[in-house]
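Since every read-out is calculated from the coordinates, none of them should be taken as a lab result. Only a predicted model underlies this, so the values are computations on that prediction, with no experimental measurement involved. Cβ atoms are built from the backbone, for glycine too; each structure is taken alone.
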Structure I
Amino acid sequence: MFDWRKVSSDPTNRQATLGLDGFLRSITRVEETSRLDMVLDFCRGQEVLDIGAGEHDVSFYSEDSWEHGRIARVAKRTVAAELMPELCKHYIAKGFDFRCVDATSDVDLGDRFDRVFIGDVIEHVNDPVALLNFAKRHLRPNGRILVTTPNPFAPRFRQHRRQRSTRYVMANLEHTRWVSISNMHEIVWRAELEMVALHWPLMKRPKQGLARAWAIFGKKLLVAVAPLEDVFAEYAFELAMPAEKRSAASVEAEAAGAE
């Protein structure tokens, strides 16, 4: 992580800003994959906690396309943390392991996971640092957290204003905030985590054959001439425990293996 406070006490300082930009460039990953495949690869073969898996309403449920269902098919084990009791009841009846819990609370589920996925949730909550603290509490030392959230600078939101004839740019009306890259860096720092990768999948949905080749080619052309935030509609942040905790966990694991 980049500590801008070591550069200046002024959070608008030019050198501090350039330093953060350099750090973010170093962890940027433009990838020839889709958003869905990125999430599934992150979870594949792992024990996964999926926060906010209920997706607002049971009408979003589909055995073929529901995101948590897709994750459950590739993960070693999945647990969902969901705030709304009616959603928990619905999905438990479908055979999924749902825990009805506020993922910004101090609750401990008594379980630890290799992966925590927080898909388009952080923009809904009252306290994003508490959300990451909840995720961290349930993460194994060498685990990873993946957080996705809409990119507030994406052209589509200004397009929505024109299409809907609103005076102001409107987001999902349940959102409490936009989370830009610099915002997220500060939230992660306050949660005492590390941002280890910033993912940009070149496709929104999986494609095959010629359609896939053309989609990737077209997106690469856009990326070559435009800033990433003008091209992609969503951020995907990969987070980890601080390096010293990961190192300590590796030493303990090696010692346990030697016994």
Structure II
Amino acid sequence: MAAALALLVGCAAAPAHPDDGAQRLAAYRYVLLGEVHDNAEGHRRRLAALAEAIDAGWRPAIAMEQFDRERQADLDRARRERPGDADHLIAQAGAAGWDWSLYRPVIALALRHDLPLIAANLSRDDARGVMRGGAVFDAAQRERLGLARPLPPDLAAAQTAVLDDSHCGHFPRAMLPGMLNAQAARDAVMAEALRAHAAHGVVLLAGNGHVREDIGVPRWLGAKPAEVLTVAYLESAAPEEAGAYDHVVLVPPVQRPDPCGKASPLAR
């Protein structure tokens, strides 16, 4: 694992000038930038860091969890049809379930600088297929992705703890093996997408869990720690989670119903 938490930016005292290490991004082959999916301030801070580095001359590929790998052809076609039109690209290649208003600015940034945009994610249908033990990958693909062998015990244990915590201690144990395999498959697929563009530098935009060094995409990259930078944009950070990234940027939390409250089905 790379060095533990080296920078903790308080949300209440965030300066106007980006302080998320943007000037250092170009020094890495792989830059993994996390997110809380619905936190607009986290998206703003991440975009500012990315834009600063790109405006200074960095030209990475940008891989996104929000585009399923099957949509790469649609994404490329949309760029040919209407170069620079982020809305058209989203309409042609975007999937339901994402608040695209939060991602449009980074897509526009990539189009403005003519950066490669990479559809990096395993689709929900394929993830469900993995959960059910279906033949989503052939033997050669499983070997190439690193999925031909059982999950390392430490990864399985850590991922189990995360799943249990996210389900208020009530994650169905019967679903656990399939879910662990699906999570591993998603991270392995994203890692493969990054490796294909590493020669000139590549950024992954994905949920914070996917950029964690202990359980996420970095476990599947096969890269040297010095080649990888992981930055989480978190609403809170317990020490054990903060230590799973190179840097943590704290952002104001979004007000949401308590998922483990009495009214929640997860609490029953």
Item checked: Answer label among I, II for the case where distance in nm of label points 7 Å out along Cα→Cβ at positions 75 and 243, calculated from the coordinates, equals 3.5 -> II
Check: To which of I, II does the computed value 2.9 (distance in nm of label points 7 Å out along Cα→Cβ at positions 203 and 227) belong?
Finding: I
Notebook entry, point to check: Taking relative contact order in percent (Cα under 8 Å, 6 or more apart) for each of I, II, which is largest?
Noted result: II
Check: So percent of Cα pairs over 21 Å apart, for residues 131-234 alone, computed for just one structure, reads 37; which one of I, II is that?
Finding: II
